[in-house]
1. By the measure Kirkwood radius over Cα pairs in Å, for residues 140-211 alone, tell me the structure among I, II, III with the highest figure.
2. For mean count of other Cβ atoms within 10 Å over residues 148-155, the calculated result is 20.2, so let me know which of I, II, III that is.
3. If log10 I(q)/I(0) by the Debye sum over Cα atoms at q = 0.13, 0.25 Å⁻¹, for residues 84-155 alone computes to -0.41, -1.19, which of I, II, III did it come from?
4. Using the calculated result 3.8 for distance in nm of label points 7 Å out along Cα→Cβ at positions 108 and 188, pick out the matching structure from I, II, III.
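Read the figures in this text as sums done on the coordinates, not as results from a lab. Everything numeric here is computed off the predicted structure, so don't read it as measured data. Cβ atoms are built from the backbone, for glycine too; each structure is taken alone.
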Structure I
Amino acid sequence: MIPIEAPTAAGVLVANVPAVNARSVAEHVMFVALALLRNFRVVDRDLRAKGWLAGREHANANSELAGKTIGIVGLGAVGQAVGHIAAHGFDLKVVATTRSMQPAPDKVGFLSIDALVEQSDIIVLCCPLTPETRGLINRERIARMKPQALLINVSRGPVVDDDALIEALQKRRIGGAALDVFATQPLPSNHPYFGFDNVIVTPHMAGITEESMMRMGVGAAGEALLVLAGKLPVNLRNPE
């Protein structure tokens, strides 16, 4: 959100507070995965509108998290937090793909992106938006996914080809999606994503909790205090 070339040219230090919302985002990932697998949107809607039995009917198609394979694209702070909760909290098999391919954390196996989308029951996008990741989840890769696969995007909207995903949802080619980020924000109220029962849409809020905002605020204040004391910030983004 900061045009970093301009403050750099003006001699202004830019710092950030990375990873402070990783746990919040990771918990959101598990929340929406569970909501999709338990058909929460339609259960809640039909229970309120049509009654007890109408809501309960959807339970016949519910599924558990345990034993499934979760594929994580991008293994930074968020991706690692997702992997830890998935493996140690829900007994999921965790696979990942990452640019650096650093030594894998405990209980995480590395795959290529194409192998990951083929083998995963739940695909979680945690990667930054770069020229390489723009359109990463395209028509070809969606075609490789399992018929009941879930796609969760907590990275950046343009990582997903919207037209390809909408087409797959219309054709019931995949099981569903949970999207927190979009190519256009705010998402227009008439966007096709709002029309699918198996799509959860949230307004770029996966990382926003009382706890994460406190960590962010305290971290930013700490960096400012360092600068006021004549020191460099810990997370200086324009060292040049």
Structure II
Amino acid sequence: MLERRWLEMTWRDGLFCHWPVDPAVVAETLPDRLSVATHDGDAYLSVVAFVMDDIRPRGVPVGLSFPELNLRTYVEGPEGAGVYFYNLDADDRLGVSVARRLFALPYYRAEMDASPVGDAGRSGGEGSAVRFTSRRTHRGVPQARFDATYEPTGEAFAAEPGSLDAFLVENYRFYAQGDRLYRGEITHEPWTLRPATVDCRTNTLFEANGFDRPDGDPLVHYAEPIDVGADRIRSV
């Protein structure tokens, strides 16, 4: 449980794309004090795209909204299991600048759009397809692009404890390496997931982070909107 909810927000239009990889591929990229977490012997690299909606300090009535795109893996750390971020691209100049200045976290500015496709209607509704595009505009770092359309295709479900689905999505702690190792904590109800299809026309996040593109098709989840609370980012 969080000591306090510093920020409140809603995450919507969530896309999870997960690729199994050899743990050694991930291990050589992790900072000291983090080790690879695996499920049935596999490490995973995941591309996650979503819209952070109505982000605001607790008690403030109106907040900011913008898309975010990240590449992450799964780790064991000094304060427990969590995810480790290689990049956090966001369409929010102020938020990116603050995160980089205060914590030297791997946030990068990008031009992004997340929009319902065709006659899907309001984004996030049942059966809706979403097109998510991102073009990194941050200077002095490897460029990255992403362009995908995704759509839920099956019945909603919650991940069973101990399952691969739970290993990949039910994570409430994250780590990121900046000028030192940082961690953050979030809280929310369990995800409501749906099987999904994705047409990924462009994805250079792996290359931008020094990885070869994983073989095979990813495991894909569509995530229903969820309310999230977040604590302050702290050094480990």
Structure III
Amino acid sequence: MENNQLVLVRHGESTWNKLNKFTGWTNVELSNKGKKEAQEAGKILKKNNFEFDISYTSVLNRAINTLWKILRELNQCWIPVKKTWYLNERHYGKLQGLSKLETNLKYGKEQVKKWRRSFKAIPPKLKTIKNLLLENSKKYEKLNCHHIPVSESLELTLNRVLPYWNNKIFPNIKNKKNVLIVAHGNSLRALIKYLSNINNNEIINLYIPNGIPIIYNFDKKLCPIKYYFLKK
């Protein structure tokens, strides 16, 4: 593994992925398939001799547990793990917990596609943050209530991911550290949009599969080189 590499992994399939539900900030677990996907991600990284100095993930169980399984496969559980809500999945507002099929029937496929895939479209918002707090979860107790989203577009997701990237993660790349990020479909789409300068129209076609490592190399000027998927 060369210096100045970044590896991104979307968590393995969750129980709500399996049921085809909008998940967002809901803290669901990995399905059995998702657990195997996480282990396979670790195995392929190990096969290709990846070694990491630091790792980052969200505060949602499906991402945390995926990261743990990857690090166990790599025998690198000793490296620092940083957890942050800035890497959470985008918040889907009132759509969270709803079946994607039923939502398509209610709102129409084109509208739902805009909510899911476009850059600026914001799903219907929750009326209060109480629905988000999930019985006053301690993981968000230090978060200013004004920063808690009630629904997010991909653009809004990028707006919270980017400062964390610039201030916390990218300095490690500058210091020639190898970085692993295990997060979510949309927090990773947002970061890839920024790193690869994908325009607002093209981002609708970007899909991040579960459990497949995405590799970024950086040139001598610390500019990201085009990413690729690391598969068997």
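1. Values: I: 12.7; II: 15.4; III: 13.7.
Largest one: structure II.
2. Details: I: 23.9; II: 17.1; III: 20.2.
Label of the source structure: III.
3. Numbers: I: -0.38, -1.39; II: -0.49, -1.03; III: -0.41, -1.19.
Only one of I, II, III returns -0.41, -1.19 for log10 I(q)/I(0) by the Debye sum over Cα atoms at q = 0.13, 0.25 Å⁻¹, for residues 84-155 alone, namely III.
4. I
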